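Any read-out appearing in this document is the output of simple, stated calculations on the displayed coordinates, not a laboratory observation. What you are looking at is a predicted structure, and each value in this text was computed from that prediction instead of being measured. Cβ atoms are built from the backbone, for glycine too; each structure is taken alone.
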Structure P
Amino acid sequence: MPFVFTKLFYVLLAAGFVPLSLSWQRPVLRWATLAYDVALLLAAFIDSRLSRLPASLLLEREFDGRFAVGAETEVRVKILNNSPRAMTLHLKDEYPPEMKLINLREGHARVEAHTSATLAYTLIPPKRGRFDFGMTAVRYLSRLGLVWNQTRSGQPQSVKVYPNMRRAREAELKALGARSLVASHRKTSWRGEGREFESLRDYVRGDELRHVSWSATARRGKLTTRQYQIERDQTILIALDAGRLMTARIENETKLDLAVHAALALMSAAARGGDNAGLIVFGRQIKTYLPPKRGVEHLDATLEALHALEPEMIEPSYARAFQFIAANIKRRSLVVVLTDLVDEEGSRDLLTSLKLLRPRHLPLVVTIADRDLKSVVRDAPVSAHDLFTQSVAEEIIHQRESALRLVESQGGLALDVTAAALTPALLETYLRVKERGLI
C-alpha cells in the first residue's frame, strides 16, 4: 500500500539527529542514532500496514440535479464514517477531464465516529453525451500518525449530459416575450386569424369582409364580425438533420448543437401554446422518432433521445425521412426541417423529397448559415483574396436563395438564418403560422 510520511514522522526523524551531532567523541551515539532511525522507519511501515481503511467508511458521489451543457452542476462526495474511531482524510475526486472545474475537487476532513462529512465542487460540461467519473483518491492518517496511507475508494460512475433546457426556455422568452404564455396555467385564448370561432363583436374599419357574420348583422341591425382564436392541439413535427453539413462548427458548437436547442425552444413554445410536438432525427436512416405529444414526460423523453446524438459524416436522406413522416403522421402538421444546404445536389434532393409532404403537411425548411454571408459581400474588396472570398459567398447566397425560393414555390415556408437568429426567427415563424391559421 503506497504511503507518504507525515510531519510527525519528520519531526521525530529530526530529533534523532540531535545525539548524532554529539557523537564525535562517542561512537556509541552513532549506533544509537542508526538504531533509532531504523526503528522509526520500521514503526512507520508497520503503522501503514496495520492502518487499513475501514470497510465501514463509505464514499458516495451525489449530483445536484442532472448535467446540462454549459450549466454549473455541483458534485458532492459524501463520507459516511460508520467505524468506531475518527478518521482524518484527504480526498481528491476523479472527474471527467472534458468538463471544466470551477473550484477545488480535493480537501481535508476529520470525520468523527458514526458521523458524515461532504466534499463539494462544481463542474461545467462543454457538450452533450456520456462522461465517466473515476474512483476517489483517499489519503488517510494512520493510527500512530506517522504516515498518510493512499488508496482509492468509491465506484466509477457514468453520467449523461443533456441539452440545456433552461437555455432553450430563455431563448423562447427572449424571442416571444409577452406572447410566450409563460405564466399561463389556465387555458388561454390567443386571438388572431385562427380557425376556431371565439366570439362576435362590432365591425370596425379594417376588418376583413370574409369575417363578417351576415346572419348576426341582420339580427342586430349593424355590421357584426366573427372573432377567432388560434387553434390549440395542433401538431408540430421537428425533423432534425444529423448529416454531414451539421458537423460544421460555429464557435464552440456544431450546427447540430444549435439545432437541438432551437428544437427544444420550439417544443417548449408549442407546449405552452397547447400544441403537440414530435421529433424525428435522420441521417441516411431514421435515428430517432418521438410521436407528437406534450407534457413533462414527453419533454424528458426528448432530452433523453438528444443527449448522445452526434452528426455523421454522410449525406442525409431527405426522401427516407419524409416518407417516414408521410407514413406515420396522418394529421396535417407543421413539419420543421432543421438542416443546411450548400451545393446544388443537396438542394435538389431536398426539393424533390418535399413533394412527399405536400399537400397534407406544411413544411418549414430552416437552413443554418455559418455566418452572415451578406456582410461578406457588402464591402468593396481591397485585395485578390477578398475578391475570391466575395465571389464564393455570392455563389453560396445565390444557391441558397434559389433553393429556398423553390421551397416556397411548392407551397412550403423557408428560413435562411445565422446561428444567432435561428431560435428567434424559428419561434416567430411558428407563431405567425398559428396566427394565420395555416395548419
Structure Q
Amino acid sequence: MSKKEYEKPVIIRVESGFSKAGVPLPKQRVRKSIGGVSINELVNKYGSPLFVFEEKSIRERYKRAYEAFSTRYPNVEFGWSYKTNYLKAICAVFHQEGAIAEVVSEFEYQKARELGIEGKDIIYNGPYKPYDSLMRAVKEGAKIHIDTFEEINDLERIAKELKKEVPVAIRLNMDTGVYPQWSRFGFNIESGQAMDAVKRIEAGGVLRLNGLHAHIGTFMLDPHAYYVETSKMVQFMNSVETKSGFSIEYIDVGGGFASKNRLKGIYQPPEIVVPSIDDYAEAITSAIYENIHGNRYPKLYLETGRHLIDEAGYLVTSVVASKTLPDSRRSYIVDAGVNLLYTYFWYKFNIELTEEKSGISEPSVINGPLCMNIDVIEDSILLPRLKRGDMLVISPVGAYNVTQWMQFIRYRPRVLMVMEDGSVEIIRESEDLSDIERREKLPKKLEIR
C-alpha cells in the first residue's frame, strides 16, 4: 500500500449546522448532468475543460421572452445579439426560432451572411462601420443604425454613388436615471443633438429616416429605466414626425436584460434582485401605449442577448492540484482560468460539484492554471476536500465568455451542445498550435537551423 503524502494539519473552526447569525451553513451543491447527459461521460469522451450549452434551454428561453412581448404588443421582433455569443450553432438556434441578426461590426455582419441570414434581416449597429461594410449593407438592404455625423456623410456618399434613397435609423442616448449614462453612443436627446441629426439627414435629401434605436446599458436591474427610455423614444418619434417629413416605422429599444447571474457587490440572490422578462416587457410596452399619438403602432425590435443565453451555458473544469495557503485556506488549481471567463471580473458564479463528498467543507480558493496572480475564479468558497480529477461546474457562463475569451498561455477548449434529443455535438473544436501560428511569419534571417 502506497504512503499518503504528509500534510500539515490545519484547525478550522466550524459551527455545526449553523453560522453565527443562525443561518444554516450552505449544503454541497451538486450537478451531475447537463441536459440529461452525465458530466462524467462528457469529460471522459471530450476532455476537460469544456464549455457545454443546452439546446432545449436556449429554445425555451427564447420562446418565453417572445411570448412576454408578443402577448403585450402586436408587432414585435427579436434580433439575436451576435456579440453576446456568435458561435454558429448558437446563432442558428435563435434564427430557427425566428430571431433576425443584430451585429456591431463588419466581422459579425460577415458571420451572419455566411450563416445564410439575408441583409434585410440584419440590424447593423456600432460606433464604427468601415465604408466598405456600409456599402455592402446598403446594397443588401440591412437596417443601418447611424451612430455619428461622419456616418451620415458616408451614407450620403454611398446613396449618391448608388443613385438610390437609403433608409436609415439613428441611435439615441438619453438620461434614464441610470449611472453611468451610455452617452458615447449615438445622438443625445436632451441636448438637442438627436434632432440636429434628423435635420442633417433631411437636409441631405438622399437618406430616409425610418427607425430609432437606443441601448441604455447592460445587466439592467431596473425595468423602470426601460419605461423612461421607451417613453422618451416614442416622444422623440412623435416630435420627428411633426417637425420633419419622415415617418418612423420602427423603434429598437436594445437589450441589457439581466440573467440569473450574481453581480459582485450585490449580496441578495438573483432570484430576488433580477426582474422577470415580464417586468421588462410590461415597462416597455406600457411606455409605447401611453405615449403614442394616434392608432399607428411602430414595429418593436429587441436585441436581447444575455437574458436568452447566459443560463444555457456551463463550464466544466477539473482539479489538477491543491495546496494549503499560508492563511490556512485550501487552494485548488483547476484547468480553466480567467482567460476563459472574462465575465468573472463582474460576476460571482454558481460553482457546483459533480458528486457529493464526505467530510467538512473548509474555506477554499479556486485558482486557474495561468501563471498570473489574478487567475482566481473564486476567492472565498466552502468546499469539501477535493482531489486531482474531481470536477466543478461553473455557471451561468453562456453570455460573452466565448466571444471575449483570450488565447493566453493555454489553448481554448472544446465547446459542446447537448441537443434536444440528448445527443451531443461539438460546436467548436479545441485549439492547437496550428490555430495560433497560422498567420505568423518568420523572416528567413531569424530561422533557427
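Can you tell which of P, Q yields 1.4 when distance in nm of label points 7 Å out along Cα→Cβ at positions 166 and 246 is derived from it? Of the options listed, only Q reproduces it.
Can you spot which of P, Q the value 24.4 was calculated from, given it is Kirkwood radius over Cα pairs in Å? Going label by label, the one that fits is Q.
Look at Kirkwood radius over Cα pairs in Å, for residues 214-357 alone for each of P, Q: the largest one is in Q. When distance in nm of label points 7 Å out along Cα→Cβ at positions 54 and 222 is calculated for each of the structures P, Q, the largest result comes from P. Sorting P, Q by distance in nm of label points 7 Å out along Cα→Cβ at positions 238 and 366 from high to low puts Q first, with the largest value.
Taking mean count of other Cβ atoms within 10 Å over residues 350-357 from the coordinates of each of P, Q, which one would give 19.0? Corresponding structure: P. Starting from the value -11000: which structure in P, Q was helix-only ellipticity at 222 nm (-39500 (n - 2.57) for each DSSP H run of 4 or more, over all residues; to 500) calculated from? Among P, Q, the structure yielding -11000 for helix-only ellipticity at 222 nm (-39500 (n - 2.57) for each DSSP H run of 4 or more, over all residues; to 500) is P. Structures P, Q were shown, and relative contact order in percent (Cα under 8 Å, 6 or more apart) at 19 was computed from Q.
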